[in-house]
Structure formats: structure tokens, C-alpha cells
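K.L.:
Next up, some structures in C-alpha cells.
The numbers here are math on the coordinates, done by the rules we state, and not lab data. Everything quoted here is computed from the prediction, not taken from an experiment. Cβ atoms are built from the backbone, for glycine too; each structure is taken alone.
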Structure 1
């Protein structure tokens, strides 16, 4: 079975037509896939932007909360330091008062011994009667 040149040319033309059709279909499919991919990428980008925005908002809220807590702790520390200064001042005042009273007690004790030495032993007995 031999084919004529005309038949071969017809077969080639038919193949070329089919190939052209297939090429067109393939281009359309590729174009559609590109469009779908672009839409999906756009959707993912939008979601990511929303997620990132949410995360940023949460991080900012966390930072604000942490800063507020640090401020509260610093205020408490300042209050404690102020109280400590007052306690130290009170301790210094009490210590000075104690030292003053100790000095007064020593003076009175010494004076009582001095007075005992001045009183004669006989006068002590007559004063009791």
C-alpha cells in the first residue's frame, strides 16, 4: 500500500491542523492556569497581609501590656524605696533617742553613786526610821 504525494500532503496538513488546534488549546489552558494561579496568589497575599496585620496588632498590644506592667512595677519599687528611706530615717531617730536615754541613765546612775558616797552610813539608817 503506497500513498500518493497528494495523500501524504493531506495527512501532513491534517496533522498540522491538529497540532495548531492542540497548541491553541494548550495556550488557553496555560492562560487559564496562570489566571487561576494569580487569583490564588492574590488571595494568599491578602490573607497573609491580614494575618501579619493581626500579629502586629497582637505584638503591639503585648508590648503595651508589658510596658504598663513595668511601669506599675517601677512605681511599686519607687514606693518601696521611699518607705525604706523613711524607715531608715526613723531607725536613725530611734537610735539617737536610745543613745540619748542611755547617756541620761549613765548620768543618773553615776549621780546616784555620787549621792550614796556623800551620805554617811549613819544618816542612811536614821533616814529610814
Structure 2
């Protein structure tokens, strides 16, 4: 079973993402802090990471830059989700190595499709 790390400081959004990804039949690991998620990478060995951009202390951009500079994890796809609409921030996130950027609120089916794309799963194969 493919492993997905979810990083989101908002508990309601984290729970929603948890349900979405579990329904798609992936193993999920939940974190409210990016720093703790980064510290758990070696033990989890994720296939995909979904991370909020705006979080206190250690934000999603810092996490993204750190993971993309780590030889062990730089190829792990990272999907950034955020309420941010400023083009310069989105450009910065994509330049830092994000594989996709989703605005909140997002369409569930679109998120599932992009997860399946990066995990090499065809439509409806994840169930």
C-alpha cells in the first residue's frame, strides 16, 4: 500500500484530507507540524507528501526546500495546498520543487486524480 504523509495545522482540514486519502486506499500518516513530519521521513519512507503552505514556525515552503535538498527524499512528489492566491508565492513554491499546487477549497476528485498521477495509479485503481 502506498504511503502518504499529510501535513496540515488546521485540524478540520487535516481530518478531511485523512478521509479523502484513506478512501482512495492509501496508508496515511498525519502531522500538524512540518518539522515533526520531516523528522519522521526515514521511518515512514513516504511515496507522496501533501503539505499546507501557511503554518506557524516551520512553514510548507521551508519543508519543501528541505525535502527537495535531501538526497534520500528529493524525488518524493510534494503537493502543496493553501489559501494563498498571490502569484509570486505560488511561483516561489513551484520553483522550490513542488509537484503541484492546490488552492483551498479544492475539488476532491481533482486532488484524487493528482495523487493517483504521482503514485502511478490509474483512475479507479486506488480503490
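K.L.:
With log10 I(q)/I(0) by the Debye sum over Cα atoms at q = 0.13, 0.15, 0.20, 0.22 Å⁻¹ coming out at -0.46, -0.62, -1.18, -1.46, pick the structure among 1, 2 it was computed from.
P.N.:
Numbers: 1: -0.93, -1.00, -1.14, -1.20; 2: -0.46, -0.62, -1.18, -1.46.
Derived from 2, not from the others.
K.L.:
I would also like to ask the following. Please compute FRET efficiency 1/(1 + (r/R0)^6) of positions 17 and 73 (r between Cβ atoms, R0 = 35 Å, to 0.05) for structures 1, 2 and give me the label with the greatest value.
P.N.:
For this comparison of FRET efficiency 1/(1 + (r/R0)^6) of positions 17 and 73 (r between Cβ atoms, R0 = 35 Å, to 0.05), the top structure is 2.
K.L.:
Out of 1, 2, which one gives -11500 for helix-only ellipticity at 222 nm (-39500 (n - 2.57) for each DSSP H run of 4 or more, over all residues; to 500) as computed from the coordinates?
P.N.:
Computing helix-only ellipticity at 222 nm (-39500 (n - 2.57) for each DSSP H run of 4 or more, over all residues; to 500) on every structure in 1, 2 gives -11500 only for 2.
K.L.:
While we're on this one: If FRET efficiency 1/(1 + (r/R0)^6) of positions 41 and 81 (r between Cβ atoms, R0 = 35 Å, to 0.05) is computed to be 1.00, which of 1, 2 is the source?
P.N.:
2
K.L.:
Right, next: Which one of 1, 2 has Cα extents along the principal axes in Å, for residues 49-112 alone, as calculated from the coordinates, equal to 92, 9, 6?
P.N.:
Corresponding structure: 1.
K.L.:
Quick check on the output: 2.8 is distance in nm of label points 7 Å out along Cα→Cβ at positions 9 and 25, derived from one of 1, 2. Which one produced it?
P.N.:
Label of the originating structure: 1.
K.L.:
Which of 1, 2 yields 10.0 for mean count of other Cβ atoms within 10 Å over residues 57-64, as computed?
P.N.:
Label of the source structure: 1.
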